[in-house]
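Listed next: structures, encoded as structure tokens.
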Structure I
Amino acid sequence: MHVLHILDHSVPLQSGYTFRTRAILHEQQALGWKTSQLTSPKHNPGKSVPEIEHVGSLIFYRTCGVVGVLAQLPLFGQLAVIRALTARLIDVAKIERPDVIHAHSPALNGVAAIRAGRALGIPVIYEVRGFWEDAAVSHGTSSEGGARYQLGRAMETWVLKRANEVTCICEGIRQDLISRGLECSKITIVPNAVDATRFQPVGERDHRLERHFALEGKKVIAFIGSFYDYEGLDLLVAAMPELLSCRPDIRLLLVGGGQVAEAIQSQVKSLGLQDEVIMTGRVPYEEVESYYSLADVLVYPRKSMRLTELVTPLKPLEAMAQKSIFIASDVGGHKELVRDGVTGTLFAADSVESLVTTLLDLLEREEQWPAMRDAGRLFVEEERNWVKSVAKLKPVYQRLVNRGRIVC
């Protein structure tokens, strides 16, 4: 089996998107399949990229960035990306001669894959990792129901109906695809997972960092990740005054950066929490585990919106693999992953009061933490590992190959 993957971006860039891709590629290669990889012009935009790049054991074909004034405009920019990626994909497919083209979100990649697949007679599978029109809303670059949003949604549906097979990462997305008119038999869930051998249980606190941030003898609650509005970090900061009134030993550790970092800094200052809330900024990837070791409880306070209700994140799975104790809002994406009170703890989304009550209650029940740590680790080892997830692709690919090299 030879699969040509079409990607928005890839390692060495670091994101949940690139980590999922890397895991899928390594597991497919471990199964004896051949994989080829092509990234769109959106990989590292604005920077010069080689035509072919080696990243560890993986080899990526790159597509040159889109330039020119028209390419910077919303609609013309998308069309330029599709045009450049389609041309590059056809060239790469002629070299690699894959059995299947596997295009991953966003829909721009899907359109290019459909066009190239039709031109070359290669079947196409399209993987939905999330709806990028919803991500644009959450990032403040689009408005739900606006022209740009509707265009993105229409493009996604166009691809979904023309791909030979469709996969998605969770049940929430599957239900949305069905609501768009896709037949259940066309959809396969290939869920997010973790490599339990890579994410080992977190050890004792890094004493150097503990001293540096004056955390000796403190109960540390933490968020480690990208700072987007939908992550709900403002709710977490807003909960701190009440948490401190009950537990003066609590400290909040925020590791990362992004869209709302300055707003969170301003909120911390306005509440007079500079001594109780520690914002480290982004830290090198190889040091992240040391920061995880400082946390007594991780918090994932995602707000309720279409994106978070439909899409399952990787963070809770990584926390389970590391045997970390965590609380998470009860948005749909979290509820699909977390067994409340067993593998993690849920609180009412968008409610500071619920966050406070749930966290304080969890801190009073430390005797239950070892069982929760073990249950979370067992869940990822037995159910949410990449061996099981990637195996779900085998019958999908086989159906496409058996049908022959024809795109509907």
Structure II
Amino acid sequence: MSNQLPKSYWSLIRQRFLENRSARWSVRALLLAVCIAVFGNFIAGEVPIYCQLDNQMYFPVFKKYAVDLGLATWSPPFHKNDWRSFEYQKVIHPLIPYAAHTTDKKNRHYKSPFDEQEVSATKFHHWLGTDRLGHDVAAGMISGLQTALLVGILSMLLATLIGLCMGGLAGYFGDEGYQTSIVRLILTSIGIYVGIHFGFIARSYTISEGSFILEIGKGVGGLLLIVFIFNRLGFALERFPRLSKKISLPIDLIVMRVVEVMNGIPGLLLILAITAVIKNASIFTIIFIIGVVGWTGIARFVRAELLKIRTLDYVQAAKAMGFSHTRIFLKHALPKALGPVLITVAFGVAGAILVEATLSYLGIGVSDQITWGSLLKDARTQASAWWLAVFPGLAIFFTVLIFNLIGEGLKEAVDGR
């Protein structure tokens, strides 16, 4: 007789997922891509990994990570950032001694990987060629991978957070599960209107001209603060008997109407419209826009799962025992609804990477970085520069394929077939 305990829900999903060979190898390929992106400064860049100047040892590449995060600044002797001008006693360069924006004036005007290049040593050869300005394509590929993974993963994390909140509330409470007083509902609605007006509408010019993420953060913070104040005011007025009458708030109806409105507008068209009015869009601007637009599918999956889960015996038992809605929702209901969400997230990351590449190709994406889409854009202006189309195109294809195979593996694991 076996004494083994029955496997948990997530253990079964993990076991089924790992039995899928293509999904298993896709995860390994993804981990490799993440490692390349994280340690990209060790693979491509002008900043030496190790150098010795005036009998002093330095590891500038580690300092660069802190500088990029805004945690440090370059100090003498590296404050000029002219890494080629130093007379190193010893130096170890990255495998590709070029940054994505490094301009090689001797190898401008589309040097093919197989063309004769003017370089001082073999290690400075452009193994994937150059573009019109002399940028190294291999370094640009590393930069494009970093941008693609950052946009894809972070935008879907934001979309998942919004989708879980909206879909979770709709599925758990339905149209009659949440009750509130009329005065509290009215004041909260007024607070939402006032918060949107002063947080976004009245500050539209500031948002479009200033730092987008910072200004959006201020707007969201102001909106939440105003809504909280009005909500607390309504809570205080509930103490009066004439104002304490409860009504059911149709959360499911409201959320689904919002989802239908969002789905009624083509996602790419909406993203293009938003990015068109924003000057100098940064990578975090693109992440925010894709995340805000891409949450509807996740919300619908979460809602559908919770509509079934909320009727199960263990949820009803938790309610009978007097557990709070927050505890039941977060600890008992929501974890069981996350399986289908993972499938949507995997496919969503692939879609976000394609959207970012499309925006960069059209010239309205990330303006301060070289991406796969911007490399493809350069290939359009020079038909003979085949390497500018082949290498970024293959990178986009395989990256999207990896996430699609992971999504298929998760789908089979969750369905149990």
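Just so it is clear, none of the values below were taken in a lab; they were calculated from the coordinates. In this text, all values refer to a predicted model and were calculated from it rather than measured experimentally. Cβ atoms are built from the backbone, for glycine too; each structure is taken alone.
Can you tell which of I, II yields 4.0 when distance in nm of label points 7 Å out along Cα→Cβ at positions 156 and 244 is derived from it? Computing distance in nm of label points 7 Å out along Cα→Cβ at positions 156 and 244 on every structure in I, II gives 4.0 only for I. When relative contact order in percent (Cα under 8 Å, 6 or more apart) is calculated for each of I, II, the greatest value falls to II.
When helix-only ellipticity at 222 nm (-39500 (n - 2.57) for each DSSP H run of 4 or more, over all residues; to 500) is computed across structures I, II, the figure -19500 traces back to II. I have 26.4, 87 for Rg and Dmax of the Cα atoms in Å, calculated from one of the structures I, II. Which structure is it? The value was obtained from structure II.
If you line up I, II by FRET efficiency 1/(1 + (r/R0)^6) of positions 12 and 228 (r between Cβ atoms, R0 = 25 Å, to 0.05), the top spot, with the largest value, goes to I.
Once FRET efficiency 1/(1 + (r/R0)^6) of positions 332 and 364 (r between Cβ atoms, R0 = 41 Å, to 0.05) is computed for every structure in I, II, the highest value turns out to be that of I.
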